[in-house]
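**Q** Following this line, the structures themselves.
Laboratory data are not the source of any read-out in this text; all were calculated from the coordinates shown. Values in this document were obtained by computation on a predicted structure and should not be read as measured data. Cβ atoms are built from the backbone, for glycine too; each structure is taken alone.
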Structure 1
Amino acid sequence: MDVVHNRCAGIDISKRDAKVCVRIATNGDKKAESKVTTFGSVTNQILSLRDYLIQQNVTLVVMEATSDYWKPFYFMLEDCPFEIMLVNPRHVKNLPGRKTDVSDATWLAQLGAHGLVRGSFVPPEPIRELRDLTRTRTTLVRERAREYQRLEKLLEDAGIKLSSVASDISGVSGRAMLEALIKGESDPAVLAQLAKKRLRSKIPELTEALTGRFKKHHAFLAQIHLDIIDNHTNAIDEITKQIEVVIKPFREVKELITTIPGISETVADVIIAETGGDMTKFKTAGHLASWAGTCPGSNESAGRIKSTKTRPGNPYLKGALGIAALSASRTNNSYYSAKYRRIAARRGPIKAVVAIEHSILIAIWHMVTNKMSYNDLGADYFTRMNPDKSKNRAINQLKQLGFDVSLTPIEQAG
C-alpha cells in the first residue's frame, strides 16, 4: 500500500497523558521506523510535544477524539505547520486483543501514513464559543424541565392535582397558586380564584384539584424547587443575551434559515453552532444530511439489506432538528405538513419526522449556499406533481364507499 505521509504521528490521548508515535518511512514503506514517547496532558507538556513534532518534521498528526481530553492537544496544535486530524474512535478501532495505549498510537500513525483515515469536522474558534453557549443553554433548559417534574411529583405526594387541570404549572396562574400554597394558604376556593384568563373557566375543577394535604414539609421542598427553577431561568436569560452578541457575524445566515417553517431563533442558534454556518465545509447537501445522521444507513450483505437505521448524529443538532420538524409538520398549508402526513400514513410518525429533518437540512444547505430565502412548495405540491395519481386514488376511495363515479372536466362542464 502506498505511503501518503512519510513522516506521520499518531497520538493516543487519556486524561493524564498521551502516547505519541512518530512514524518515519524511508525507501517506500519497507523501512518504516516508529518511536513512541509519552507526554503529560498539562499545558507545558503539550507545548513540549508541539516543539517535538515540529523538530521531527511530521506532515500529519492523527489523534483520536477521546471524551473531551483531545481538546487541549488539538487547540494548541491546530496552528502548527503540519496538518492535524481528529478522527472518530469508531473509524480507527484496533484489532481485538492488541489494544494498548502504545499500540493504539502506533495504529493511528500507520493509518495516517497510508491515508486511511478521514478527519472529523472541528469548527473554528468563534463557532466553538457559540457551541459552548448553545449547548449550555440546552442543558439548563433540560435541567429546568426536570426540576418542574420533581415539583409535580411533590404535589402529587401532597394530593395536589394541579397538573391534571392546568396544562402548564409553570404559567402565571400555576406559579401564583404554588406561591400561595407555600405561604400557607390552604383554602382551595381561594387558591382557585388565582387563575388567570382562560383557566378561570376551570375554577370548579381547580377547586377540587387543589384540595389536598399540603404541609410545611411540602412547602419547604416546593420553595427549594422554585428557587432552583428561577436560578436556571436567570442563567438561561443571561446565556441568551451572550448568544445574541456572539452570533452577530452569522446574523445573515440566521435570518435566512428562520424563514423555514418550524425553525425559531433558538433552533437557528443551535443549527448555526453545530454546522458552523459555513456550507462550504460540506461538498453537497447530501454530505450535510449524511453527516448529521438524517440519511438512511447502509448495511447490506450477500445482496440482502439488513438495516437502514440512521447513523448516530450530533445529539444537539438532532434535537434541534427534531423540534423544527415537529413544528413544521404542524404548520397549516405547508409543504412539510403535507409531506409529514404522506409519509406518516405509510411508514409511521417517527420516520416521517426524520424525513422532515432531512428535507430541512437540504433546504438549509441550498439557502445558505445560494443566499436565498425559503420558498414553500405548498401543501398541494404532491397533487400538482402527479395529478392523475391523486385523481385515481380519490375515485377508488369513492368506489369503495359504494358510489359510481364519473368525472367531467371543469372546462367541459362550463
Structure 2
Amino acid sequence: MGISAYQHILTAENECKELFSRIDEIAFENQKKVLDAFRKLKISAMHFNPSTGYGYDDTGRDTLGKLFAEALGAESALVSPSIANGTHALTITLFGLLKSGDRIVFAGGEPYDTLKEVIRGKEIGSLADFGIEADTIELKDGKIDYEALGVYLSANKPKVAFITRSRGYRWRDALSLDEIAFSVKAIKSASPSTIVMVDNCYGEFTDVHEPTYYGADIIVGSLIKNPGGGLAPTGGYIAGKAELINKIAGRLTAPSLGAEVGSYFASYLPFYQGLFLAPTVVASALKGNVLAGKVFANLGYEVCPAPDQMPKDIIRSIKFNTKEELISFCQSIQHASPVDSHVTPFPWDMPGYTHQVIMAAGSFIQGSSIELSADSPIKEPYIAYLQGGLTYQHCKLAIAEAAEKILQKP
C-alpha cells in the first residue's frame, strides 16, 4: 500500500466514524434477533445431519425454514440448497403465485436483466408463454412513481406487485425500508388483494427489520448473498405468508409434494452457521461500502449512495470517467482477492445480459456476492458495482489497492 493511498484510507476512516457506529448498532440488533431465533427453535447438532432419497422428515431442512422465518419476521419460509441462485428463487415464486390470465406489475421499473427472459421470453417457458401479462411502472427521478402506480393499480388490480429492493445495473440508490413500507401501504390501499413481492437480494440485515415487518407478503433472496454469511455453499430462500409459501412450495418440487420432500446429502451446518454470522458479515460489507464511497468521492469520482449517506444494501456504485478506468478498478479488486488473485478479468459475453460484463470475483463460493467482488456492464456511463466483503479489513486492503492504481495513472 502506497503512502498516498494509505493517507486517503486513514482520512476516509476518520470521516466514516458516525456511519460505522450506526452499522455496529444495526449488527447488534440483528445478531440478537438471529440468536433469539436459534434459541427459540432449540437448534442442536442433530439439525446439521444430511439426508438422502426423498428426504421425508428431514428435520434439518424443515427447521432451517422455520429459523429463516423467525429471523426474517415471516410466517413461513422455504430454504433449499436446490435453489440455484436469486433468479431461480424469484422464478419459483412467480410461477407459484401466478397462473394463466393473471397480471403482474413491476412497480419500480424493470427488474434485473436475468429476469427479462423469465418474464417475456418466447417459447422458453416464460410467464408470457403461460399467458401471464406483465407491465412496468418506470421510475421517476430514481424513485417509484406513486402517482402512476396508483392509477395503474386502481384500473388493473394485478395479482402481484413486484418491488426490487436493490438497484440492479442502474445509477440510483437502493430502496430504503421507509420507501418499501410506503410502497406496500400504497399498493394495498389501491388494490388490497394484490400480493406484494419484494426481491430482497443484497438488502438482508442492512437495517433492523426486513420488508415483511412492513407488510410485504413475500420476500426472496439468495443464500450466497447476505443471509448465507459467506458460508452457505449454494441455495436460496423464499419467506412470507404461510398460505403463499405453501403454493410456492408446489413449484419448488411438485404440487402434490410441496415442502415435504427434498434431501441434501451434505451437512446443513454451513447454512445454520452462515445465518448466525450473517449480521456481522453484512456489517463488515456495509463498512467496506461506506469506506469505498468516501475514498473515491474524495478522489473526485461520483458515488452512489452519497458518501455521507447510510447504505441501504451492500452495493456501492462508483462512476468512472473511461472504460479503461472501470476495467482497471475491477482488475484491482480481483488482484486483492484471496482466491484467483493471479487471474486478470476481462469483459465477456455473459448469459442473460445485453452488454459485455466484467466480473471480479476471487471468492471461496463461486459467484458469492457477500464476498468482496466488483462487476459492471461495459457501457456508458462506466459504473462499477462493488459489493460484499467478509471482513472489513479485506475491504480496506482492496479499496486501498484500487485507489493506489487510480493515483498512479498518468
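**Q** One of 1, 2 was used to compute log10 I(q)/I(0) by the Debye sum over Cα atoms at q = 0.11, 0.12, 0.18 Å⁻¹, for residues 117-332 alone, and the answer was -0.73, -0.81, -1.19. Which one was it?
**A** It must be structure 1, since only it matches.
**Q** For structures 1, 2, calculate mean count of other Cβ atoms within 10 Å over residues 237-244 and state which one comes out highest.
**A** On the way: 1: 14.1; 2: 21.8.
Going through 1, 2 one by one, mean count of other Cβ atoms within 10 Å over residues 237-244 is largest in 2.
**Q** With FRET efficiency 1/(1 + (r/R0)^6) of positions 61 and 165 (r between Cβ atoms, R0 = 35 Å, to 0.05) computed per structure, which member of 1, 2 shows the largest figure? Let's see the in-between values first.
**A** On the way: 1: 0.05; 2: 0.85.
Going through 1, 2 one by one, FRET efficiency 1/(1 + (r/R0)^6) of positions 61 and 165 (r between Cβ atoms, R0 = 35 Å, to 0.05) peaks for structure 2.
**Q** Could you tell me which structure in 1, 2 was used to calculate Rg and Dmax of the Cα atoms in Å, for residues 69-132 alone as 13.2, 39? Walk me through the intermediate numbers first.
**A** Working: 1: 13.6, 41; 2: 13.2, 39.
Going through each structure in turn, the value belongs to 2.
**Q** I would also like to ask the following. Given -13500 as the derived value for helix-only ellipticity at 222 nm (-39500 (n - 2.57) for each DSSP H run of 4 or more, over all residues; to 500), which of the supplied structures 1, 2 does it correspond to?
**A** Going through each structure in turn, the value belongs to 2.
**Q** One of 1, 2 was used to compute relative contact order in percent (Cα under 8 Å, 6 or more apart), and the answer was 11. Which one was it?
**A** On the way: 1: 11; 2: 19.
Matching structure: 1.
**Q** To which of 1, 2 does the computed value 50 (percent of Cα pairs over 27 Å apart) belong? Walk me through the numbers before you get to the answer.
**A** Numbers: 1: 68; 2: 50.
Answer for the origin of the read-out: 2.
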